[in-house]
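The data blocks that follow each hold one structure.
Computed from the coordinates by the stated procedures, all read-outs in this text should not be read as laboratory data. For clarity, every value in this text was computed on a predicted model and none was experimentally measured.
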Structure 1
Amino acid sequence: MELGFVNNQMNKRILEVFTDYVCPWCYLGDSRVKKIKKKFKIDIQLIHFPLHPETPTEGKTLLELFGSNQDDIDQKNERMKALMLNEGLPYNARTHTYNSRLAQEIGAWAQSIDNNTSIHDNFFEAYFVKGLNVGLESVILDVVSKSGLDPEEARNVIKNRLFMKNIDEDWNKSRTYGVTGVPTYVYQKQSIVGAQPLENLVEFLNHFDVPNR
């Protein structure tokens, strides 16, 4: 699908990946993006997306989120667990979604220090494997420490919302691009949506003659 915007990345080999730490399809897709990065001479730019921005700090049950029953939630979890297992990813049944806004701001801070930071993986692990509330400062700071970053500096980033503008810009970019679901991958004004199989992502980039490594 071609997007109606002016992309300032047109002359660069940058795959923009719209994502959220509480999106299971983004967790799944992230594994495939890593393989894409190994295969192609391409840079990956994560764009944080507001999946459930209205979620309160304490979180919201999946029953509330989807307005369904427990059997339906259990079936969703089983299907997702099978997909994750096939991808080699650990995954435990979800019961809640959480507000990821502060986690996104800390993710942007970490990426400003090291573009290859492990913090994105660690936020996915905290939520999808450990079932933790990634909206809580204590959980965020534990993730920061696990990622080898300074928790006191991160505490200051949270307290003073030093990367609020960065995430505002990401959310605005989502609206400008017309992105309504994640993951969404954008390259040279073209997009592909959803946790696509690896071969689909390869075909997508081959269309642009992106060179292999």
Structure 2
Amino acid sequence: MKPQRQKSKQKDVAYKITTAATSEPITRAEAKNWLKLGSDTTDDTLVDTLITAARVWVENHCAISLLPQTVLETWDALPKDGTLTLSVAPLRSVSAVTYLDTAGVTQTIPVTVYDVDSVSMPARIVRAYGQTWPDTEESINRASAIYTVGYDNASAVPAPIKTAMLLTIADMYDNRTDYVKKMPTAAEYLLQAAGYRLFRFA
């Protein structure tokens, strides 16, 4: 996955998927049933492509991962306010938080130095009470976190998200010869109403 970079109050942030999901949250059969294609296999390859496109749109629109994936996120410095806000949800676990010390050597921050807030959306890695971040020079990609995100499996993906995917698939399928590059309004409204439109850094 191409690294995503965004500006935030905690300096430049970049992340990329290092271990991607190996399946989709919606099956071909589910999509074909929604499209009322029956047993016709003519457009099976197209349907598979649209499933992936719809999933990518939902994930980017909501800053979420629908199935388990591993993310590497980097910051230009450890934040003075003590909080690293993670760009992708829902958080499953944090594997490691590392930094480049003043000699340019990668070091792992002990888990006793920080707490993981997986309840908040977006999730956070917060410096523990009485602890301090280690010294690091403020430069490019000096701190990083490796963490896993995503729902347990396709069955655990919330129904509104799956429905938004199906609406997007139908929109792209029905308008594939002259598709207008715009948000699928019904899907967007559904995600927002269901509370899955997450805050993105400005």
Structure 3
Amino acid sequence: MSDKKAIDKINIGHAKPSGKPKKALIWIDLEMTGLDTQHDEIIEIATIVTDDELNILAEGPVLAIKVSDVVLNGMDDWCKNQHRQSGLTDRVRRSNITLADAESQTIEFLSKWVDAGISPMCGNSICQDRRFLARQMPKLERYFHYRNLDVSSIKELCYRWRPDVAATYQKGGAHLALDDIRDSIRELRHYRDHFFKLLEN
């Protein structure tokens, strides 16, 4: 075998796989002005892409979305206090990002990592986020597979079947989109390592 052919063979054998991860997961979290999916507004969005082992591959843009003072002043007391303390209300007031801007920037980021229709929507109580997206960011909602990966469902099972394991995880309470996603990923890792493995045994 010639030296060139030998080198080519080595290069082929060590070539990095091309294309996007086939089993990547898209995690998303929204902060809203309330829980009414028909009337309240999205005011923050963040996304993270992980592989199927829950290793973080990339973090997407964290975007505060402009709404009017009328909308902000119409929030209930819990939302007013929480978003004021976290600094989100001030970020929203300073923002020039529209819903359309946030939707397009998020899709642009996701398209670099995961093809449309591949990943379930991943997060905590993710059905609520999905309802808001369907009304306010329908293109982004359609970017996901119709299935959900809802950590809250696993949490409910863990509470019932292994309350000792559920009690050992302390969730954060930042109520900022990116922090909440990171917390959801950590929570699922906890259930994988301490709940599912116990069930196997």
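Tabulated data for the structure shown
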quantity	calculated
Test item: relative contact order in percent (Cα under 8 Å, 6 or more apart) calculated as 27, pick one of 1, 2, 3	2
Structure (1, 2, 3) behind the derived value 1.09 of Rg/Rh (Cα atoms, Kirkwood Rh), for residues 88-167 alone	3
